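Q: See the structures that follow.
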Structure 1
Amino acid sequence: MSTINKKKILNDPVYGLINIADDLIFDIIEHPYFQRLRRIKQLGLSHLVYPSAVHSRFSHAIGTMYLMGEVLQYLRQKGHHISDKELEAARIAILLHDIGHGPFSHALEYSIVKEVSHEELSLIFMEALNKEYDGKLDMAIAIFKDEYHRHFFHQLVSSQLDVDRLDYLRRDSFFTGVSEGVIGTQRILKMMEIVDDKIVIEQKGIYSIENFLNSRRIMYWQVYLHKAVLMAEHLLMNILKRAKEVHQHNEKLFASPSFAYFLENNNTKEMFSIEGNALKNYSLLDDFDILSAIKVWAQFAKDKVLKDLSQRLINRKFFKIEFSSTEFSKKKINKKRETIKKALNISEKEVEYYVFTDHTSNHLYSNEGGTIEIISKNGTIKDIAEVSEQLSASKLKKPVTKYFLCYPKEI
């Protein structure tokens, strides 16, 4: 009987050849839960602005696993003891950090799967896999939950300067072509050190960290929070909200069985148990379920609002979006709604799908995710906000908030 060769090599366009040298990691990657990530775009609808931004969450997860292996090897070379079991567990923790993402994740979370976040779902998936693999993911789950006794492992999974951010900035800038997002990933990894069970950055790496923070700010405004991307995501949210409303009250819509489950049910967090139908259906949900349904709705939906909104997304006929540093007045919003309501001959409730306002914020640096600390040659440790010559503390920590108003541009 032949055995499967699990010593594989993946060719990644960002880092080159990546070795899969661990049997358990190979089995996890081959699992249907993880393979689903191949069918979910990392940047959702950003390809409607940046045509090449069609890379998957699968490739991002593989990239983070690679970077985790790199930084832990560098820390070993600096004399820190990291066992092979810890190395494997940390790589699994970061490999699975995004496994709970659904298609167009944030739009989905704000419309039809609202009671549970993708972070919570990632943990549920990890626990399901742990049960299937007889407890072999215990340490990885402890690292993911920050319950492992060596805290620095969790910092590498989730913090202000984790390998998740290091990969998505490098990968997203590569696929969007936004060169301002390029960061010195390897140099940052090599500048990491462990002091008192926490990750710090050697003083000579400070300029790389400043570049990392600036690049992240630029990528947020230029890619993640681009006005057309914001518009597309909110349009998708409204489509999904309307579809759920129509499906539950008026018309059974075309949808795959897994997608139909979420249109028909109002899910709670408690429904997402390891053995439950919610998790089973969620594990089958990907971009193709959502887009194929919207394509059909754009042609055949009886509900005129759902049909029109679906056509706008499929044909990239977005609404106009206005930005402001302050909230839009109720008078202006109501005036727009009255105009659109009359022009489209729709109800007071239906006009909310066509005229809506929201806001978005971007922190250059926030203490909520921990701090980025710099260690000087004499051993003194200070927050990057205290030692950076390029970035003042007020600039680093002050959030920038933009309000926006959306409505059909042709009316």
Structure 2
Amino acid sequence: MATAVVLCYPTHGHIAPKLAVVEELVRRGERVIYYSAERSRARIEETGAEFRAYAYDHNDFDPNPPTEGLFSDMERLLKLSEVMLPGLLAELREIQPDYLLLDSKSIWGNLAGQILRVPAITLSVVFALHEKLVDAAYLVPRLYNGATPDVLQRALLHLHSYFEVAQRLSQQYGIHCPNLVEFLGNPQPLNIIFTSQMFQLGGEHFDAHYKFVGPSLGARPTAADFPFEQLSNEPLIYISLGTVFNELPDFYRACFAAFADEPYQVVMAIGKNIDRGALGEPPANFVVSDFVPQLEILERAALFITHGGMNSANEGLLYQVPLIVVPQRGDQYMVAGRVAELGAGLPLFTPQSTPERLRATVAQVLADPRFKQGAQRVGESLRAAGGFQRAADEIFLFKQQMGIA
């Protein structure tokens, strides 16, 4: 039995895909110690892993309101890593892990692995990136799509601060801090990517250090409180902007106006922080809920209007549902572009999300069978990729190659 330590970025979208992998590793006899924020303890312990709380709270990792763009995130997370490292290193030296399982945003895990010389594997919920595929000149316009000059100026100040901290850490520990492309991908000797090679940007350009295993789906959360009895036989449109950048009442009201008199059943997930009163009364053909059992709704859906987070895009396409991607931040713009390239849906940017544009875009996607066919092709590639069992297989093969018992 080997000991693995998971150093996760403690938000729902980053935690959820790893749970099934961790549960499978525990089932195969591994000891897994999973670091996250305290609020995720119960979900993690259900996998059989040992929970360890970071010394810092969830909001230190994922502040609300969120920071402004990628360069701001880079600065914030590297500064957090700098203060976390002494305590984290002491705990890891006591645990003596055989290998680390990192998140794509776990820069502290990247640095700890280098300092302690412990083999590391990245489990990534975003597109894999490397410098032979993309460079900063490619990424910045896509990650700051539509940003004002003031935002871009502040972004450069954040990037400068990041490199100041990186230089300090490099000198202190004798390590390499990630550059822009490395920060986004957190590349390690083995990289397990939770999508298919078909959906991956430039998937054909990645070598054997990258394993594309598709969505990692374990047990579904309970759906006992969802009013399935309210669903009609009309084509079902599912609308969800995910769990982070979802406080957009203007967008939800635009959806009400777009589809109130249309022959659709609409299921809309709005999260817990929206003032229902400010939205107004939903149209009769809408079911509006804080929580929606996404997979069960996608099984019935004709169309998915999504923010384009990788988990949601994967799940929609897994069920061969065409997408309209309304990106809110960062890699979601790249997901929107990839969906369009593969003919599995269309992008619709937030400023364009008027009732008229929403109605017209939905009608276009539903009327053209090529979008459904594109979603089917990608969905088949996701189903064939292997999921959490394949991820565990690749981890065990890596252990064997590294001489880890």
Structure 3
Amino acid sequence: MNIKASVTTPATQVQSSASGGEAPFRLNEIIYSRSDPRGVVLFGNPTFTRISEYEWSELDGAPHRVLRNPDMPKGVFWLFWNRLKQGLPVGAYVKNKTKTGRFYWVFALVHPCDGGFMSVRFKPTTETLGQVQQLYAQLLQHEGKDARSPEDSAQALLEALADMGLPSYDRFMARALSDEMQTRDAQLGRISTARRDEIAQIVTLANEAESLLGKMSTGFQNIRAEPVNMRILSNRLEGGGGPISSIAQNYEAMAKEMGDDLAQLDHGEIGVFDAIRSASVTGHFAVLAADLAEEAVRELSQALNSGDRDRKQCDTEIRALTTHAESLRELADAEIRIISDRSGKLIDSCRSLRRRVNGLDVVKLMCRVESGRLESFDASLLGIIDRLDRFHGDIDACLAEVARLAQRIHRNARNFL
């Protein structure tokens, strides 16, 4: 992911407003904690206490905000809590402060659970961290200088992400989580799982299809001017341009209907592709979150064996994390089944739309034939017909490619299941 910002600062060069520099946080470590609905800490693994520099007795029953770093904009936490209150998971880059004033960055993944929230955090290392820092700095400046409210700051964050090609926070956090985990695995010498590879490929294919659908939508918007131009020219033609005007009206109606139906693939009641896109984002996020939960289980099991935490409490947390991972994998399977079903329907829709392009070709051919019968000929009419011809070719090629991508998505979905 490449998030654009006014200035890009590598993660290794980040400085903290708090004293003491950066706290040690190893790549292979996982921070796990659980809190109640108010954010009061109920449990934390040994990595949590070591990096935060607090004793467990100091964190047990303390509000999680004791770790809040002043470099973090309030808008991020407003978005954080707004999602959690809706029962939605949230993933975000967060800068924390230790007891002695040092700092450490995490990619925090928080899910609602029975009795509160569970959080799994790891060390982020991609260039996105430096880019997000610049965005956070801008938000923080506006919160102070312009007295922007946390809610308005959160909205500004979402708008900035949309400008960067990420129209929803779900898409941002899924892509950021994927990039961070992929980079982390590479640095640790780990091999990605087959399921993770399959769904990552689905996301890539869906993004390619989305680009083509957007290109076609723009094409139908732009082509609307051509039938209007045809009618204007027909009024100036000697020898009767009436048939040309009628053909232009028919073409305009057919093109509008086809453009509307194409839009319905993405949104609206049909929403075939919208369902694929949404399910791929949700499913991808669920697969990655499940892997992290299982990694947290392994780290917590080591703490249990070493006696660093109460055995009974560790057993309870391990069961909760294991159940959580299982539910995430079930969610991923459900989303993939949606993708499998909708990708088949998308293939059928592309075939249907390609047949309708042939109908537009017939209308365009009638226009070319009728123009040849005119006593006076206007070269600009031929130019319009040629542009329609190129437009038809582009649309047909795009639909064929979307169908091919849908077939690959369908195959990957079947392999995943």
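Q: Matching task: 23, 43, 23, 10, 1 is the computed value of P(r) over Cα pairs in 20 Å bins from 0, in percent. Pick the structure from 1, 2, 3.
A: 3
Q: Of the structures labelled 1, 2, 3, one was used to calculate distance in nm of label points 7 Å out along Cα→Cβ at positions 341 and 389, giving 4.5. Name it.
A: Among 1, 2, 3, the structure yielding 4.5 for distance in nm of label points 7 Å out along Cα→Cβ at positions 341 and 389 is 3.
Q: While we're here: Using Kirkwood radius over Cα pairs in Å, for residues 61-228 alone for the comparison, can you identify which of 1, 2, 3 gives the largest number?
A: Biggest value here belongs to 3.
Read-outs: derived from the displayed coordinates by stated rules, not from any lab. What you see is a predicted model; the values in this text were computed from it and never measured. Cβ atoms are built from the backbone, for glycine too; each structure is taken alone.
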